[in-house]
Structure formats: structure tokens, C-alpha cells
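Please treat every number below as a calculation from the coordinates, not as lab data. Computed from a prediction, not measured in an experiment: that's the story for all the values here. Cβ atoms are built from the backbone, for glycine too; each structure is taken alone.
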Structure P
Amino acid sequence: MINRHFALSTVVPALILTGCAETAADEPQPDRPPSAQDEFWDALSSHCGKAYRGSLVSTDEADADFAGADMVMHVRECSEDRIAVPFHVELNGEWDRSRTWVITRTGDGLRLKHDHRHEDGESDAVTMYGGDTASDGTAHAQDFPVDAESVALFRAEDLTASVTNVWRVEVDPAGTEDGVFAFQLQRTVDGGAPGPRFFRVEYDLTDEVAPPPPAWGHE
């Protein structure tokens, strides 16, 4: 015969533990605090639909054509995992609408790609290059070291100087006093480049302008 006291002593703790487990499962779990990349994404998304005027602020000789040129960036497409920002620049009296910066979420962080098109909408031979974040960055700035796919593309197109590229995007949330959006490309000798390279454009987020026409190939 089973000892009645022993049977109860084993069943009751089990019921207590089961009840505790069910109670714990029913309790709401605390929300994960937003990461720096979440805050960066929210800051960029806060400008969705808006366009801003900017200019070249770096001085590399390679970018002489961009010096003094009118520039407009437009946060044209926004979703939970993709933001597209066409970059328009006026050169020799004509607007070049060939470039769109595309930032997406990945399982490991954020990814930046350059969608480069011709005026007829066809993709350039050098397009969809970029990189992935290697760290969480900050709510204001994210760095994108060149990825392996882009390195292979650059080598195939004899653009070997670009295989050490690091891009940076900086953004302040909408409504920030003296807010700025910046796009930057840099490579350094210390990073393996044959020579230094620095390109940076900045946009005044207090100087909103009318949205421009779509970038080429995105009508």
C-alpha cells in the first residue's frame, strides 16, 4: 500500500511548482530597452517623406565637381526594415539622380547599400555595394565597413582602392535644434588603403525643401 502521507508530500510540491511556473509565464515580460541602432533607425525614420538641402563639406580633389553643387537628400521610402534615401546633386546645370542610399535591418545589425542607376533606370555596373555594421554604434552615427560582396565587385571592376571603404551615416531626430544629416566615405592608409580618401556631405535638417522627383529607376 502506498503511504498516503508520502503521496501527498510529493504531489503538493509539484502542484505548487506548476502553479508558480504558470504564474511566471503569465506575467508580462519587461520590454527590451532600445539599442543604439534602434534609436538611430527611429531618428532616420522621423524624417520619412521629407527632403533637405545640403552641400559638400570635405575637400578631396577627387570631389572637385561636387564643390558648391546644390544637393538634396530625400527620405523617400520607410518601412520596418528598409529605408531608402535618394541623393540628388546638380552638376553642370543638370540634376544627377543616379544614387539612392538603402539602409536595411539584418539579423546582426544594419546594412548600407548604394543603388546606382543610369538615367534610363538600368543599373550601373557598380551598384548595390556597401557594408554591414560591425558594432552597435550610437543613436546618432553608424559605421558600415565594406562587405565581402562589395570587395569582390570592386576588384572585378578594377576599383581596388575601394576595398577598404568605411561609410558613415549620421542623423539627428526631426525637431532637433541645428539638426544635421551626414553621409561620409573614408579610407585610410592605416586601414590598408593605398592613400587617404575622405568624402562628406551634410544636410541642414532645419532647411526642409520640396521633395524632388524620384531617383532614376524608382519612378
Structure Q
Amino acid sequence: MTWIDISQPLYSNTAVWPGDTNFQFSLNWTKTQTGSVNVGKLELSTHTGTHIDAPFHFDNEGKKVLDLDINRYIGRALIIDMVGKQSIQVEDLKKVEINGTQIVLFKTMSWSNREQFPTTITYIEQGVASYLADQGIKLVGLDVPSVDPIDSKDLAAHHELTAHDIHILEGLVLDQITEGLYELIAIPLPIKDADASPVRAVIREIT
């Protein structure tokens, strides 16, 4: 089966958290200048586009990106349709058979224009992390920029997921993806001391 890219393209209009660093790519050297090569330069937030959060993002004592087990970001992933939901609740998950995988990805479609940062999103409610941990889940992903409400300051879902040893993947693009079982690869960059990392997330359907 063909691999499908479910990560956001990065360009100057990619939406970022209000006040955060805008994405920029430019040629630091051109082939004309060097006589042989083009060499690019990047400026971006670690939370740009599709990315993983390390616990250090919201806990000064938490693990940083290079401390994380990359095996958590590779494996069988169940994509669950949560379109139209204001939030993801335990009662929603009780209707879904999620045994046999350690990764769940929630399709919410609550961020339609990725050139504009959303004011509201579908988020994860209290208790979901505990329920997912009991099901053996080790990674949760969503198609929105946070597992918590946009205006959250206590970041309850971030903390609860981490307390249950569940890793966090945000900013996926699942618009054209149907509910079902897939293989996922979404490995963070080995950035020492970082609080997060952009990823190239890809899936292919398991039949």
C-alpha cells in the first residue's frame, strides 16, 4: 500500500500559535553565489505544523525530545472519527473497539483553514487518558494544534496523558482519511533540550 502524508506543508502562511515564531524558509546561499549549491535556512517554532510535544513543554522536570522513545511514534494506529464533537469523552471511546493497537489518532475536522489559527477546537476531556491507558494506548494524535482547549492555561489533558505515559502528536491532516487501521510513522527530530519537534507523519492502510 502507498504511504500517505498526513503532515502539514510548511510555508510562510502556515498558522502558528498567536505570538509564536512564524515559519520562514530562505536561501542563505544561492548556487549563483557559491558556484555549486543552494543552501537553505529555517526559522520556526518547535510547535509549527504537525509536531510532537515532549513533557518538558509543560513541565520543567519533564522529558525533552531527545529523551523520548522513537518507537512510540511507529506502529499500528487506529484513526477514530470524532467529527462534529465539541470534545472527546470516555463515553465516545467506549463505542469503539481499540484493542490491538498502541496508537489512536482522532479525526475532528475542527480546524478547517490551516492558514488561520483556530479559536476553538475539539479537545480531550478529563478521564480519557486514564481510559486509553487501560486499553494499552501509548500515543495519541489529533488534527488540531492542542489536546487541550485553545484558551487552556492548566493544560489538563497534556498533564493527564503524560501522567499515564501517553505521548502527544498534534496538528495532523486527516481531512481525506477514513476511520480505520493504519501503520504510522511520525518520528521527531533529535533536537537536544527541545520541548517539541516538527514531524513528517505518514500512514498506510492495513487491509
- prompt: Hey, helix-only ellipticity at 222 nm (-39500 (n - 2.57) for each DSSP H run of 4 or more, over all residues; to 500) derived from one of P, Q reads -2500; which structure?
  reply: Q
- prompt: Out of P, Q, which one gives 30 for relative contact order in percent (Cα under 8 Å, 6 or more apart) as computed from the coordinates?
  reply: Q
query: Taking FRET efficiency 1/(1 + (r/R0)^6) of positions 120 and 176 (r between Cβ atoms, R0 = 25 Å, to 0.05) for each of P, Q, which is largest?
result: Q
- prompt: Given a computed value of 12.9 for mean count of other Cβ atoms within 10 Å over residues 32-39, which structure among P, Q does it belong to?
  reply: P
task: Compute volume of the Cα convex hull per residue in Å³ for each of P, Q and report the one that scores greatest.
output: P
